[in-house]
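Engineer: As structure tokens, here come the structures.
Taken together, the values in this text are just the output of simple stated rules run on the coordinates, not laboratory data. Here the structure is a predicted model, which means the values were calculated and not measured. Cβ atoms are built from the backbone, for glycine too; each structure is taken alone.
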Structure 1
Amino acid sequence: MPAAIDNAMRRITGGLALVGAVGVVLMLLHVTAYVIMRHFVSSPIPATIEIVSYYYMILIAFLPLAWAERRGDMITVEVFQHLMPAAFKRWADVLVALVTFAAYAALTYTTWLVAMREFGSRSFVISLNVALPTWPGYFVLPVAFGLAAGVTLYRAAKGVLGEAPAAPGGSGEKGIIE
């Protein structure tokens, strides 16, 4: 069962990281088209700044969060850890994973409330006489934080069971989906 969970987590987090990478390419193409249209045709693409702010940047910044968490790529501080016995290190890693889970769970809950509020009011911005709905972008945050919470809770469970979690500073995995 743990292998199936590992595989599912790897696929889901890798898929979301891939969506974030595609978002970078789409943003590059969109902004390039905006600049070309603005300078050569004098007709910029409406709401480009808003689309970048409310959609691309959120996708790029938050969707790969669980992927980085799963790989152990988040920032860690290990000043005294090398002096500790292996059992203490393992339980310290479990404690850190549980505290991180609590933070992600709180962020998931609060961003879900905000997303529902924005959805309820059907929030939007107007740019160059174009109404751009902004409420869908708010749902990226609870999804990203929720998945990161799941990854850290799973890492804590693996630590309690004595399985080695991803090494801090990277797992050595190659490729965006791995």
Structure 2
Amino acid sequence: MAALHTMQILRARPDDAATLTEIAFTAKRHWGYPARWIASWAHLLTIGPRLIAEQETYTAYVDGVPVGFYSLGRGLGRMSLEHLWVLPEAMRRGVGRALFIHAVERVRALGCETLEIESDPNAAGFYEHMGARRVARTVTELERRPRELPVLERFNKNCSHKRQTNRARLWR
């Protein structure tokens, strides 16, 4: 008989920063990136207490143990999924799906229609499966070579699916 597990998604606290940072690094390493790349992304993967205090940040707990989290940033009429990370041992168990659905519900509750996602190429399929669609790409440079990151949008149901075409897009 399969073990039953309890999952909760709770608002993160600033003192959770070290735990969330470890989740982000562990999840990113799961994709097999070289250690030097992970080190170059340290500023993006490090979750500080201030980010948790200022952004919508939620942690998924399974049987009381933190296994994933997400964080939302606010823009003009939309929100962005700044982070969504799940520990490798919790992947393919519904944690990412539950976090994403929770994030979409928070976006709706905060009065926004659109969730924008700049995705790791390895995670783009997950977001597409969750109803997001590719709308652009961000080209960065890594070791003097271009690296493309898919940009996706997830619209809340009953909202317009028309993109704003006259706004500037800022990328990190």
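Engineer: Kindly point out which one of 1, 2 the value 33 was derived from, the read-out being percent of Cα pairs over 30 Å apart.
Structural biologist: Only one of 1, 2 returns 33 for percent of Cα pairs over 30 Å apart, namely 1.
Engineer: Taking distance in nm of label points 7 Å out along Cα→Cβ at positions 40 and 152 as the criterion, which structure among 1, 2 has the greatest value?
Structural biologist: 1
Engineer: Given a value of 17 for relative contact order in percent (Cα under 8 Å, 6 or more apart), calculated from one of 1, 2, which structure does it belong to?
Structural biologist: 2
Engineer: Quick one: helix-only ellipticity at 222 nm (-39500 (n - 2.57) for each DSSP H run of 4 or more, over all residues; to 500) came out at -21000 when computed from one of 1, 2, so which one is it? Present the calculation step by step, with values, prior to reporting the outcome.
Structural biologist: Values: 1: -21000; 2: -8000.
Derived from 1, not from the others.
Engineer: Match the computed value 2.1 of distance in nm of label points 7 Å out along Cα→Cβ at positions 72 and 96 to one of the structures 1, 2, and report its label.
Structural biologist: Only one of 1, 2 returns 2.1 for distance in nm of label points 7 Å out along Cα→Cβ at positions 72 and 96, namely 2.
Engineer: State the single structure among 1, 2 that was used to calculate Cα Rg over 2.2 N^0.38 Å, for residues 32-135 alone, giving 1.67. Don't jump to the answer; show the numbers that get you there.
Structural biologist: Details: 1: 1.67; 2: 1.08.
Computing Cα Rg over 2.2 N^0.38 Å, for residues 32-135 alone on every structure in 1, 2 gives 1.67 only for 1.
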